[in-house]
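Engineer: Scrolling down, you'll hit the structures one after another.
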Structure P
Amino acid sequence: MARPLILSLDGQDFPVTIVKIDREKLYGRVEIEAYDEKGLEASLRVLAADGKTLIDKGGTALATVNDKGDSVDRNELIPITPDGEPIAQVPSSFGQKNVLSPATVEDYFTQIVKSVYLVGTFETNDISALHDYLSDGRMYWFPFSWRGGIEYDNAYLIGSGGDIFMVVGKQADFQYIKLNQAAVLDSGEEEEISADDLDFDLM
């Protein structure tokens, strides 16, 4: 049985379900089928590095190896900072109570959206009060992680047309500039190139 996502607001807990909304659900999908001159269905193959071996679907895989070339299980990997310090793991949002905080439109519009979910009722629980909170244009957010990991995403709850949507994304890092002011790219120190450094044989 699917676990509920428990949202908490003003001391009330709302167990909900979420269903991802993707382009396929909205617009359907198109599948392209290819056939050869004999009417046989064509399938995709991978050409190996030798230039002559064809590998069928499922014949390749990704593996994680250490500096000695030995295979390493993903469960043995530990995320670290650039300084070599371990990064604390965050738990899944489904295994805890998620307290909602008020959000502004400005906060929402500075997000890079990753996914959108339709929020529904879990079993027979009543979430009508949650609809009431969102019915007048108010917006709430909470840190969200589906499976847990090294960091949370931002999840915004929005009410629209009697439905509740959860929009998940990351805070965008915008650089604001004034009129007639050019943005500066932080690409490190630029090397000065003189005419003597140019090799016209390469042109």
Structure Q
Amino acid sequence: MSVLLLVHGGLWEDMTAARFWDAPGIVAGLRHSGFEVFAPARPRRAGSWQAEADHLASMLPAGPIAVLAGSNGCSAAVRLALTCPARVNRLLLGWPATAADPVLDAQARQHLAGLGASPQAIGRLLAGPTLRGVSDAELALLTMPAGLIPALPASRAHQRATVDALLRLLPHARELPGCPEPVSPAFAAHKSQFLHDVTAFATS
């Protein structure tokens, strides 16, 4: 049985794996397709993406896994893949959150500071030219097959340019059909195709 780790979105928000993956029917659909699915909670207010990766690594089941991440969870998933490259054999990044956007970063700094994040933690969480918390040189080190799911429609927080940059930077990346984020009501019309695409990628 193939093992699939789901990493939900959110950045110091009240986002949960249940809301991101369970409620839209993704966990049930992937289990129906034959996957052993793990969808753990991310730390709510981790001070770095490495802390998030260490938290996820401590819960990994034995053997190789495929990872499906969404939005800001893509940063945690990529950091996990860099930390445990021998364990992650497929990396699927959905609706990757855009980094280095002055408007978005200003909003995020204000939000994080209001929740008590230190300036050092804010710097660690937002740093990165393409993906938050990861350098472009580090992205180029990821040699496992990687899939990119664009947000449809694209938004300021999930820009098409981020997907294009990741397609250039990740050595073995390809684009999968786009769709809305699972937390959007519009996702329901795309769910069957999404589950099909994830299954095909994770088992290829």
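Values in this text are rule-based calculations from the coordinates and carry no lab data. Since this is a predicted model, take the numbers as computed values, not measurements. Cβ atoms are built from the backbone, for glycine too; each structure is taken alone.
Engineer: Cα extents along the principal axes in Å was computed and gave 44, 36, 31; which structure, P, Q, did it come from?
Structural biologist: Q
Engineer: While we're on this one: If helix-only ellipticity at 222 nm (-39500 (n - 2.57) for each DSSP H run of 4 or more, over all residues; to 500) is calculated from each of P, Q, which structure is the one that comes out at -2000?
Structural biologist: Source structure for this number: P.
Engineer: Of the structures labelled P, Q, which one yields 17.0 when mean count of other Cβ atoms within 10 Å over residues 44-51 is computed from its coordinates?
Structural biologist: Q
Engineer: For distance in nm of label points 7 Å out along Cα→Cβ at positions 28 and 180, which structure out of P, Q has the highest calculated value?
Structural biologist: Checked P, Q; max of distance in nm of label points 7 Å out along Cα→Cβ at positions 28 and 180 sits with P.
Engineer: For mean count of other Cβ atoms within 10 Å over residues 20-27, which structure out of P, Q has the highest calculated value?
Structural biologist: Q
Engineer: Using distance in nm of label points 7 Å out along Cα→Cβ at positions 12 and 68, single out the structure from P, Q with the greatest value.
Structural biologist: P
Engineer: Out of P, Q, which has the highest value for distance in nm of label points 7 Å out along Cα→Cβ at positions 60 and 84?
Structural biologist: Top value of distance in nm of label points 7 Å out along Cα→Cβ at positions 60 and 84 goes to structure P.
Engineer: Compute mean count of other Cβ atoms within 10 Å over residues 4-11 for each of P, Q and report the one that scores greatest.
Structural biologist: Q
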